[in-house]
Structure P
Amino acid sequence: MTVTTEQYTRPPEPTLAGRSAVTAIVVIPLLAVVAAVPVAWNHWISWLDVALGVVLYLITAVGITVGYHRYFTHGSFKAKPWVAFMLGVAGSLALEGSISSWVAGHRKHHANSDEADDPHSPWRYGTGAWAVTKGFLWSHMGWLIAQEPIDANRWAPDMLKRPLTARLSSMFPWFVLATFLLPAVLGGLLTWSWQGALTAFFWAGLVRIALVHHVTWSINSVCHIWGKQPFVSRDESRNVAWLAVPSLGESWHNFHHAEPTSARHGVLPHQIDPSAAMIKFAEGRGWVYNVKWPKPERIEAKLARPATMGS
């Protein structure tokens, strides 16, 4: 990642319609999670809903962890054109913004991690209990609703110039529509019923989107407040073991900030990193190449204390 020191024009403030759309995307799936228990209690859930939800969760979460994050943002590996396309589509269906906007925000975060210009630091209000509580809410999802402008021309010019990412970014509104409609269409066709379409829309659409969102946002919030710091970094990034499986390895966040371009985040013994495993699988089949695997000497050099003392 290269960011120049030139002066850039501040992007325009988001419109009321834009803020309202983002708020709806954040809030409506969350309300579905709140309603999930009574809906399930009344038997408005099937094994098909669960299967569709799990499959779409994995597809869209991989789109974020392997695609948006490790590939597009940090260039942890190179990919065949069809792989890059699939990762871009999968990440777009996660409903976390277009490729260019996501990459811009994340690169700005790394450049200013837990400092004043960090878009989503939980420490922006201070270190007291109430300040950290406010900071947690801000870093988890408040910053998305506030929509503070992040200039993609400054932070992700390569995403705007690359034909694939520019095209997929411009198509993001269609991905918003697709990620809601796809579960309903599949549920309706596979059960040949309106109830099947409705329950699939609820579980594999709204609930699945909420789960992907809040797991991803927990890396911004939870992993910058609680957890362990076995590696030297200039910020408050931390490893949170219980998030490793749902986040597909993203919660080994301390090493990621110590070595951002590494294709593997979980580098210590017993650290599960499903995203790295998928990259390794794809590398073995020639789908991706020039993978930046962490070297043992680099891991050792980054350690703040012996690895045997914990992760």
Structure Q
Amino acid sequence: MPRSTNFDPRRASNGVAYGLLAAIIWGAWPVFSRLGVSQSLSAYDLTVLRFGVSGLVLLPIVLRHGTAGLGWHRALVLAAGAGVPYVLISISGLSFAPAGHAGVITPSCMLMFSSFGGWWLLGDRPNRQRLCGMGLIVGGVALIGGQAFAGRAPGVWAGDMMFAAAGFLWAGYTVAARRWSVDPFQATALVSVISMVLYVPGYLAFNPTRIIDAPISEVLFQGLFQGVFAAILALVAYTRAVEQLGAARGALFAALVPVIATLLAVPVLGEQPSMAEWLGVVTVTAGIIWALSPGRTHAVRRANRFLPGNRRRRLSDSNLP
């Protein structure tokens, strides 16, 4: 039997490299953000660096293409979900809870809220496999946050709740972008530029900045990481991974974020997760992989080969979540 020519090893390896790059940046973001607020900068400073830099870099795209038919009211909705509120809540939570918690709770809550939001607004009903995966995610988050709510780590529960709220905001952005079929790069440009226009003037007018007094090395590092790597490069890398590996395989790299955030927080911040927290990371990662696995799609395709035309259409991939 001749070998299939659909598989391109170079394309696949490039896709894996892009996916790993996106996962590393996403996993590093809570770690380096907590490092920033524990040194000389505040959550407000990190937010202005993120959108001040990314907004300026992406401004020519918005000036040239506008909203690309999306409309400014919808662009504002996207900015509310992935812009200043999301970043401020996330970084503020890092003042109370470890970066490892943010790396686990925010993406897992995003996946759960976006799944239910897609079901409610888009008719994208989750199948049994995805529901089981979300059950594992809930169990893992409970393991991670259990000590905080039990009173063993005072104040951490507040940060964990902020991370969950950030996941809710990002899920709103995700569902809205899917509903309106928004190009990812155009959405990023709109969110960055709108956030810059709305946030930076108020920050300069009312917020006592620490940026001027902070070491220039910290400002340059956070400006580069927040504004270029986290806001732009991660999305570009993830989009490339999806293009070269497919949406289902590309999405699996999100499962690496909790592990990367937890592992990176050990040498960078000196955080030492407890056994329960490590078990929670493993459980959440398994739940994300299970929820994003394309196993049912493959099963339906195999079953379709044995069905006549009319019944085959009822089980087409377009009906799958």
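Quick note: the coordinates plus some simple rules give every number you see, no bench work behind them. This one's a predicted model, so the numbers in the text were calculated from it and none came from an experiment. Cβ atoms are built from the backbone, for glycine too; each structure is taken alone.
Out of P, Q, choose the structure whose coordinates give FRET efficiency 1/(1 + (r/R0)^6) of positions 46 and 230 (r between Cβ atoms, R0 = 30 Å, to 0.05) equal to 0.10 when calculated.
So the calculation was done on P.
Tell me which of P, Q gives -25000 when you compute helix-only ellipticity at 222 nm (-39500 (n - 2.57) for each DSSP H run of 4 or more, over all residues; to 500).
Computed on structure Q.
Quick one: FRET efficiency 1/(1 + (r/R0)^6) of positions 110 and 190 (r between Cβ atoms, R0 = 25 Å, to 0.05) came out at 0.05 when computed from one of P, Q, so which one is it?
Label of the originating structure: P.
Comparing structures P, Q by relative contact order in percent (Cα under 8 Å, 6 or more apart), which one has the largest value?
Sorting by relative contact order in percent (Cα under 8 Å, 6 or more apart) in descending order puts Q first.
If P(r) over Cα pairs in 10 Å bins from 0, in percent, for residues 94-269 alone is computed to be 8, 28, 37, 22, 5, 0, which of P, Q is the source?
For P(r) over Cα pairs in 10 Å bins from 0, in percent, for residues 94-269 alone, the value 8, 28, 37, 22, 5, 0 is produced by structure Q.
If semi-axes √(5λ) of the Cα gyration tensor in Å is computed to be 30, 23, 22, which of P, Q is the source?
P
Match the computed value 1.00 of FRET efficiency 1/(1 + (r/R0)^6) of positions 126 and 222 (r between Cβ atoms, R0 = 35 Å, to 0.05) to one of the structures P, Q, and report its label.
The correct label is P.
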